[in-house]
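Read-outs: derived from the displayed coordinates by stated rules, not from any lab. Since we're looking at a predicted model, the values are computed, not measured. Cβ atoms are built from the backbone, for glycine too; each structure is taken alone.
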Structure P
Amino acid sequence: MSEWWTYALSDFLLFSPRTYYRLFELYNAAVWPGQVPALALGAALAALPILRVPWAGRAAAAILAACWLWVAWGYLYTRYATINWAAEYMAMAFAVQALLLVAVGVLGGRLRFGQRPWVGIAFVLFAVAVQPLIGPLAGRAWAQVELFGLAPDPTAVATLGVLLAVPRVRWEMFVLPLAWCAVGGATLWTMEAPDAWVLPAAGGLALTVALARAVTGPRSCAAAESRGSPDRG
């Protein structure tokens, strides 16, 4: 029996790139026309941080919770698990993130957008409008596109964007999106996908911004939060 250090990451890949991308093609066909409301929800998510309405944070958390829950069941558990046994555990993690969003953002009302949410909005716009195009532009079929709210990768990046639009760093909300950026990036890198860098880059940048804010101290974050959206109720 070979020693464990002689194995490469690709030795643990349970499926071929063709099978992986074909799964998205079948998934997109099965959920059509779900892509239309998914894009609408993504556009709403990008607009909410600048609306300055009392319910903006709760609405954003509700949208994200619904998307994480759908991805957990509609993609990871129902479809991805057919080619990857670990997908069932991934689905559980996505369901946990949905519950966190409900508890912290919807019921707790703790996602209050700041006065300068532009970095977060840029992340959301990237996840909704740019990230889905990278795969097809790199050679994948358009029928295999991964959209926010339906696929895990752009959903995780958009979530990081919403969290970055909030002045106070909610670390408990960052853990699972960042973990998915690592897992998803490793999967694509193992398949030698040309866009394997996207998720790790997004996660690394989001973590860097969050750490920079944390270094400034809770006092400045609280001041920025108090000047932000009147989402208090």
Structure Q
Amino acid sequence: MHQILRQNQLKPHRVGTFLQSSDPNFTAKVIDVVGLYMNPPENAVVLCVDEKTQLQALDRTQSMLPMRPDQIERRTHDDKRNGTVQLYAALEVHAGHVIPRVEDRHRSREFIEFMNQLLQIYPEGQLHVVLDNVATHRSEKVQLWHTKPNHRRVVFHFIPTYSSWLNRVEVLFNLVQAKVIRRGRFPSKQDLTAKLLAYIERFNQEKRIFEWTKTADVILRSCTSRTRR
């Protein structure tokens, strides 16, 4: 049996998951966002914005025992909870630069304050902002903020529902999870905040650009073939 599976490149022990978006405007939104990545408007800034919420400042109840020859790293099974923070981030797509902001809460108020911060950092020209459809991005407060004359140079581009992979800042959040959160120890929210900002500062120094390579046509054909199976 094992030889048959290997010869046919079958891996029954591995299972993947997917979720097809039911957004009625899926096609138009994919074309719009991918167009920003691959053919951005002249003299405009493209920002991918999102929040990594409920980041817990967890510490171990006892010190970890470090890895050594023939011995894995060991830690206690329980944690000490020291509060949570919300990481707001705006990735400038074509520059590999991130603007971070750490808040205690995740509401429209904090989102608007972050947008005001971005307007100060980019005082001129259009800002094309890619973001998801959560309520804090679409609330009446945000819509009212958007109607003000000095805010109209911000153009929101909402990704389709269940399509977080289309927002480039999610790559940064995956790195934060792996490099900062997963094995971190945080005796306080202030310590967690400092380590998050320090990692993003190093990221900015490296100027890592996440290149988008798939055209909208390729993505849409892939999604269409998946639904026909």
Given -11000 for helix-only ellipticity at 222 nm (-39500 (n - 2.57) for each DSSP H run of 4 or more, over all residues; to 500), calculated: source structure among P, Q = Q
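If you rank structures P, Q by distance in nm of label points 7 Å out along Cα→Cβ at positions 146 and 178, which sits at the top with the largest value?
Largest one: structure Q.
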remark   = Across P, Q, distance in nm of label points 7 Å out along Cα→Cβ at positions 162 and 210 reaches its greatest value in structure Q
Mean count of other Cβ atoms within 10 Å over residues 42-49 from the coordinates reads 18.5; which among P, Q = Q
query = For structures P, Q, which has the highest computed value of mean projected area of the Cα convex hull in nm²?
reply = Q
